[in-house]
Structure 1
Amino acid sequence: MSKIPEARDPKRNVWLQLGFPDAEEHYLKAKLVLRLDRVIKSLGLTQRAAAQRLGTTQPELSKILRGKFSEVSFERLMRFLTALGCQIEIKIAAVNANKAGEVIIKDARRRAA
């Protein structure tokens, strides 16, 4: 039995359930936005302070964090995360030439001190 990628699994991707044409993209962006929210909170930043660091406005950041991110690009979300000290690593690997690949977003493992 093969494992269904998160973004393609209707049990985990509400956009698939709703029939959105770009359901996988919405799911992946949502994961980045959740990370962004977590990082802002972990740094103890207000939305205004975070927006200044990100080079955007507080109303725009609020809109994104409330789920209005369909017009926001992956690149912009990744720039926001790196501006807050996150490291983003993109790994491309050939797995199976007979089927489509997948995009996975996951947290890096933390090392014990």
Structure 2
Amino acid sequence: MVEQKITREMQEKIQELQMLQQRMQLFGAQKQQFQMQMIETENALGEVEKSKSSVYRLVGEILVEKPCDEIKKELKEKKEELELRIKTLDKQEAKTKESALALQKELSAALK
């Protein structure tokens, strides 16, 4: 009966470890998306910096003319937001990885 309880505990810990690993994969995918958006934003910002006149922005299905300074401001704000999101994901990923490693060590020790 004691062995069944240990087995049940072990199964729960294995499931928890799998969930942590899935979360880490999710964080990695989200981080990759944000990094791609960051590259696009930086490229757009570079092109806007080169422009001396008005810039056109896609709104829905039409192009709308906007002042260059306004677009620069929007792109810089978007870049800052993406940097913050990436940092947050890095922190969450590190905490999750730390928890997963601790749980993995615990499981390894219990299996010996």
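Read-outs: derived from the displayed coordinates by stated rules, not from any lab. Just so it is clear, the model here is predicted, and its values are computed rather than measured. Cβ atoms are built from the backbone, for glycine too; each structure is taken alone.
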For this session: Taking 9.4 as the value of mean count of other Cβ atoms within 10 Å over residues 60-67 derived from one of the structures shown (1, 2), identify that structure.
Result: 2
Exercise. If relative contact order in percent (Cα under 8 Å, 6 or more apart) is computed to be 37, which of 1, 2 is the source?
Worked result: 2
For this session: Determine which structure produced the value -31000 for helix-only ellipticity at 222 nm (-39500 (n - 2.57) for each DSSP H run of 4 or more, over all residues; to 500), calculated from the coordinates; the candidates are 1, 2.
Result: 2
